[in-house]
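The following blocks contain the structures, represented as structure tokens.
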Structure I
Amino acid sequence: MQTILGSNGQIGYELAKELSKNYTTDIRLVSRKPKKINPTDQVVSADLMDFTQTKQAIEDSEIVYFTVGLPMDSDLWEANFLKITTNVIRACIETQSKLVFFDNTYMYAKDDTPQDEHTEFSPVGRKAVVRSEMAKLVLAEMEKGSLKAVICRAPEFYGPNKTQSITNTLFLDKIKSNSTAKIPINKNTLRTLIWTPDASRAMALIGNTPSAYGQSWHLPCAEPQTFQEMITISEKILNKPLKYQVIHLWQFKLAKLFSKEVRELDELLPRYGVDNIFLSEKFKNAFPNFEITSFEKGLSQVLTESSLQ
């Protein structure tokens, strides 16, 4: 049995498809309101803030994938995420399940220093501190030997269907709806983005590779691109000129006075003013046959989808 916690999100959805296709059809999907993705999926409704429900949800699981997401709300993250992580870790230890922990890069410094698996945590911002503490909880149990686990870390997403990210929301979704694409801060800084199906495929591969455990892994990404380069690629795909607007930092600062959503983005914005270089050479060397989706292919799929989902 392989269990996905947070199965309703895009990462969990793609992960369930990949596991069923290449690893096992004995899959359990867990969320508050889980839905089958594959015909043989088992669905379990659980509140991961409750330890008893958490343990019951992962009972008899060989591997547990943590892909739980919460809305961009610092209060909610501080109230829930550490409790959920603690419950999942404890449940995995007690059931002797392996944990594949999906993580992001919020805890890294928001400068142009290239990031690899040895990059020190330097969280700035409430959500960054929460994600840092979550990862530290997993690392502590890994180091003690009480939990067999692996951390899979990804930079910002871009992708199809329900993918949620700044790039999807402000940029790609606007292009698809024939609106003016919004570019945060600077159109010429390099962005390392991960194609969401690649993130899920890589996580399934790591989770089913026994020698990968006890480590942190940066998930595989194509070479970074600037927003200007993404505009050029998109114009070639759609065969038309595109409208875009750079939203400068002072404009975000003004907007956050009136918008909670913009306030929640504030701690992430410094990263858009500098090159963001996320290195995944460790994965590429360990799994040289893994095919990484090119920006051209990924953007083409997103921009030619029939409708936003």
Structure II
Amino acid sequence: MGMSTRLDLFLDVVQHGSFAKAAGVRNIDRSALSKQIKILEDDLGVRLLNRSTRALSLTDAGKEILKQAESVRELLANTQRLAESYHSTPKGLLRVTSPSLFGKMYIQDAVTQFMAEYPETHIKLVLEDRRADIIGERFDIAFRIGPPRDSSLIARKLANNNTAILASQHFIDTYGEPTTPEELVKLPAIIYSNGEITANKLIISDKPNSEQMETHVLSGRLEVNELSVLMDAVEAGLGFSQRSLFALDKNIKEKGLVPLLTNYKLPETNWGLYAVYPHRNQTPLVKLFIDTVQKVIGTPPIWESYIDDYKEMYK
């Protein structure tokens, strides 16, 4: 193992804040990683990290060496990109992460098409609703709801993230169809909560076709952290929910669902669906994969056809 590899391992340890986390990302034994960092320190003749039972901290020398490690990683990534640009056949590894439901419904299909078209490619796909650290965890592409908060990332918008308030016909038969937000929020809602976000509020106009927005707190008997389970519960009549249209896989009539309060206005947001990637990862494979995902979801996205006359609703 050369010094450049050990510098890369050192960078991982610092970014993840511990040997255990860095070893997990690398899929290597923690003791083996610690040994390589010790060899690096011996080769350089300086201590890079102050180790304690609770935390790691950089020495003064470690802070300077860290800058060099970042430069080495960037140089190697640029070299790899340059080489890939000369490949007549796209090849290489892509690390991709996506929210679970969107990944199952669209990214998985894109992976199948992409790997069939480019047989010399390899993909590591991670589906989870946790907001991954794209750079720290070394993902090439992340699919996100909403633009990136980090200015070191590039975002390409794939589609709008429009929503609708949905309930089953069985739910309406049981409770009646609400005609105002005040009537709606008295009924049981199904609430999405994944630890980072608890979607227990409804923002909607105070009157039909009004621009004035009001916020209502929802209550319900069921709170879930998985969107597919939430949609199943809505279809079963356990409650209503405001959902992104991408969570639909067919026309709502086929699922026995009805849109509610369609003559009221929902707020406009920039929370579209984005493909996000680091500046350092502008490889041909990244663009090709994003193009494949765009093809799978369509332009406009296929889910906008799953509610008849949706363009005339919530305006």
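What follows draws every value from the coordinates through simple rules; no lab data is involved. Computed from a predicted model, the values in this text were never measured in an experiment. Cβ atoms are built from the backbone, for glycine too; each structure is taken alone.
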Check: log10 I(q)/I(0) by the Debye sum over Cα atoms at q = 0.10, 0.13, 0.16 Å⁻¹, for residues 139-274 alone computed as -0.36, -0.60, -0.88: which structure among I, II?
Finding: II
Item checked: Structure with the greatest value (metric mean count of other Cβ atoms within 10 Å over residues 195-202, set I, II) -> I
Next item on the list: Tell me which of I, II gives 23.8 when you compute mean count of other Cβ atoms within 10 Å over residues 11-18.
Entry: I
Note to self: Can you rank I, II by volume of the Cα convex hull per residue in Å³ and just name the one with the largest value?
What the structure shows: II
Next item on the list: For distance in nm of label points 7 Å out along Cα→Cβ at positions 19 and 107, find whichever of I, II sits highest and give me its label.
Entry: II
Check: 21.5, 70 is what came out when Rg and Dmax of the Cα atoms in Å, for residues 51-178 alone was calculated for one structure; which of I, II is it?
Finding: II
Notebook entry, point to check: With mean count of other Cβ atoms within 10 Å over residues 147-154 derived from the coordinates and found to be 12.6, which of I, II does the value describe?
Noted result: II
Check: Which of the displayed structures (I, II) returns the greatest value of distance in nm of label points 7 Å out along Cα→Cβ at positions 3 and 259 on calculation?
Finding: II
